[in-house]
Structure I
Amino acid sequence: MKKISFLLMTIMSLSLSAKQKAEPKVPTEADMGAYIMVYHKDCDHGLHMALSYDSYNWTSLNNDRPVIAGDSISEQHGIRDPHIFRGPDGGFYLAMTDLNIFAQREAADRAGYKDAPAYRTTEWERDGKRYGWGNNRGLVLMKSFDLIHWTRTNLDFSKLTCPTGITDMHGNPIPWSEVGCVWAPETVYDYEAGHLLMHFTIRMRTGVNLIYYVYMNDDFNRMISEPKLLFEAPMNENGVPRYTVIDSDIIKVGDTYHLFYVSHEKGATVKHATSPSITGPYTLDNLYDDGERQGHEAPNCWKRLGQDKWVVMFDNYSRRPHNFGFVETTDFRNFTMIGYFDGEGSPMKRANFSEQKHGAVAPLTVKEAKALEKYWKKKK
């Protein structure tokens with residue numbers, strides 16, 4: 001696979017992680033007994049974490065304050081859409097959108113404050129007419145073996161010089177310097193290729209959103225392939241995708257890869273597709289229905305430990321206040337809605353947090369979960 005030598009990336013270690021600990025023995029599902037959930041909140045654009053020992057009852061770490069401040073790790077002084085993945089080396093891979101949608105407001109609120117971050121004074125990082133709503137250039141990637149000590153890399157896609165594979169209405173190639181957004185990154189492992197695969201939403205200027213992917217090195221600090229198209233909406237008569245697709249989530253069960261994504265064909269709706277190959281092509285499951293009739297996004301599929309039962313969790317941004325919805329399946333053909341966090345009749349409960357957005361779940365050992373609880377109690 002071709003190595004990218006033209007991508008300049010800054011690799012920095014956070015002050016809280018002077019050195020990674022030695023890699024532990026890779027735990028199996030039988031070793032697991034807990035879960036970690038990552039999410040962000042609009043009020044602070046930081047990284048939040050919550051724990052569960054039964055996958056139903058969840059408690060936020062650090063009393064629902066950020067465990068890592070978004071303005072300490074990102075170019076736009078805020079992160080969104082965090083995703084956590086446990087790799088085959090036992091490490092935790094954390095990928096986030098580098099974006100603060102309220103930076104202009106933060107600049108006004110913190111005017112005159114000593115040591116306040118240099119928030120932008122414009123609505124968006126670049127001209128909204130040319131690059132669209134929420135435009136950004138890159139992602140924040142982090143890796144840890146204990147969820148406490150992290151390494152960090154900031155990727156700026158606008159510096160890529162390889163072809164995007166996207167053209168304008170006149171057939172002229174659009175370069176990466178014209179990227180309008182890079183959102184919602186997620187990581188999965190491609191066992192056939194033997195590499196981490198990161199997929200994410202992109203938009204060139206104000207065009208339609210597409211799902212792209214790239215292979216990453218094991219340290220999660222360098223691309224080892226050029227970004228390529230993974231999934232898009234069907235084409236119209238002009239050869240352009242008919243609508244936007246965002247927020248991809250991929251999980252392998254048996255020999256099948258399941259892709260959950262958000263279609264904007266008729267509002268924001270979660271869809272399901274399958275493929276024998278991680279990079280597709282994917283076949284749409286026209287029977288999938290999660291029971292949610294309001295606009296929702298950010299699907300994340302995760303397994304209940306010790307059970308042949310999978311949960312599709314999604315962000316219902318249309319509800320006030322924001323909340324997550326949940327459906328369960330045992331066969332990926334029949335999906336049962338089990339409600340929202342703290343909803344009437346729902347088994348899903350929160351102890352000390354609310355208005356969480358764009359979450360993702362990964363398995364932990366009980367020892368790892370207890371160590372996290374102990375660490376954040378000391379940090380109180």
Structure II
Amino acid sequence: MKIVYDGQVFVEQTYGGISRYICALASHLARLPGMEVQVVAPLHVNGYLRELASNLVVGRYVPRLPNTARAIKSLGTALCGPVSYLMRPDLVHETYYAEQAVCRSRVPHVLTVYDMIEERFPESFPAGYPLKRRKRCAVYRADHVFCISESTRRDLLDLYEFPDDRVSVTYLGCEPLAQSGLTVEHLVGASPFILFVAGRHGYKNFEGLIRAYAASGWLQENFRVVCFGAGAFSSEELELMAGLGLTTAQVLQLGGGDERLSALYQAAAALVYPSKYEGFGIPPLEAMWLDCPVICSNSSSIPEVVGEAGEYFDPLDQDSIRSSMERVLQSTERRQELIGLGRIRRELFTWERCAQQTAEVYRRLVS
């Protein structure tokens with residue numbers, strides 16, 4: 001069976017969760033008997049594709065230079081269709097949302113829906129945000145839809161009129177992040193800290209975490225907050241922190257690659273994950289792989305992924321967030337219990353399992 005993944009996401013993302021998922025899925029599917037896999041990305045800007053086995057990739061890496069993004073996207077997408085057609089696939093897996101199929105082969109087309117955030121939190125996106133429309137078109141075109149959690153599947157069926165027998169749940173996998181021996185003292189100093197890994201806008205609920213932290217004299221006295229990713233603090237975020245009496249010595253922002261993030265997970269007192277909504281939520285699993293206790297929201301897919309290996313709070317309740325952090329961080333026993341439960345929980349989410357479950361659906365559709 002020949003499976004083609006189109007190049008949509010690989011002209012959009014240099015790095016990112018969706019392109020990481022597609023590359024991991026393609027790599028593990030290719031190891032299964034009877035599976036021939038190709039990622040068709042004639043021109044792409046993606047770093048993960050450069051690390052994938054060369055026999056799995058049809059395309060060429062082009063560095064993302066100023067003022068070239070639109071041209072690379074247009075040309076790469078235009079070439080993807082005819083190249084894919086000539087390969088005569090048995091099934092096409094679309095890697096992102098398009099109103100019209102990029103690969104026009106008359107074979108089953110499948111799609112992965114990662115979340116329903118635009119539909120659940122429209123206030124977090126600008127008016128006329130086009131992704132919502134493109135997603136709807138892509139879903140209704142698909143012969144089958146994969147969702148990455150049961151929570152996402154329920155939201156999809158609740159918000160779209162779509163047959164539930166054409167939707168499957170295949171959980172993502174997670175592997176330990178690359179480690180380089182980098183010391184966290186070199187990055188943020190030696191003082192104890194709480195780790196936040198996510199974007200900081202809207203539903204990610206960074207404001208809820210900061211307000212809960214500011215409400216606890218004990219937390220401020222004993223821990224800093226280190227935020228990883230999403231760029232430097234905005235003027236609005238700095239104004240919020242200043243209004244709460246917090247300084248940039250107490251709340252730090254840091255970016256970088258997996259080596260830095262790995263060092264932070266290993267040194268953090270806990271990961272705090274206050275998101276109001278996630279389609280899956282990789283950071284808690286990444287934390288578990290590196291023995292970092294997880295304190296997290298009780299919303300959407302997060303309990304589905306974290307199971308018993310997390311200390312939960314209501315993300316809409318500042319006191320709930322504060323008390324959960326204090327409860328874990330004041331108890332060495334609770335932290336060790338969460339670490340132990342995390343070691344068990346993380347084993348349930350592997351790319352091998354994701355690939356096997358995905359392949360079962362592919363075979364059913366093709367046969």
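Of the structures labelled I, II, which one yields 4.2 when distance in nm of label points 7 Å out along Cα→Cβ at positions 80 and 344 is computed from its coordinates?
Values: I: 3.3; II: 4.2.
Structure II accounts for this read-out.
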Structure responsible for 2.5, with distance in nm of label points 7 Å out along Cα→Cβ at positions 112 and 136 calculated and labels I, II on offer: II
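State the single structure among I, II that was used to calculate distance in nm of label points 7 Å out along Cα→Cβ at positions 272 and 288, giving 2.2. Present the calculation step by step, with values, prior to reporting the outcome.
Values: I: 0.7; II: 2.2.
Computing distance in nm of label points 7 Å out along Cα→Cβ at positions 272 and 288 on every structure in I, II gives 2.2 only for II.
When mean count of other Cβ atoms within 10 Å over residues 192-199 is computed for each of I, II, which one produces 20.6?
Among I, II, the structure yielding 20.6 for mean count of other Cβ atoms within 10 Å over residues 192-199 is II.
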Entry that produces -1500 once helix-only ellipticity at 222 nm (-39500 (n - 2.57) for each DSSP H run of 4 or more, over all residues; to 500) is calculated, selected from I, II: I
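Taken together, the values in this text are just the output of simple stated rules run on the coordinates, not laboratory data. Because the structure is predicted, anything quoted here is derived from the model rather than measured. Cβ atoms are built from the backbone, for glycine too; each structure is taken alone.
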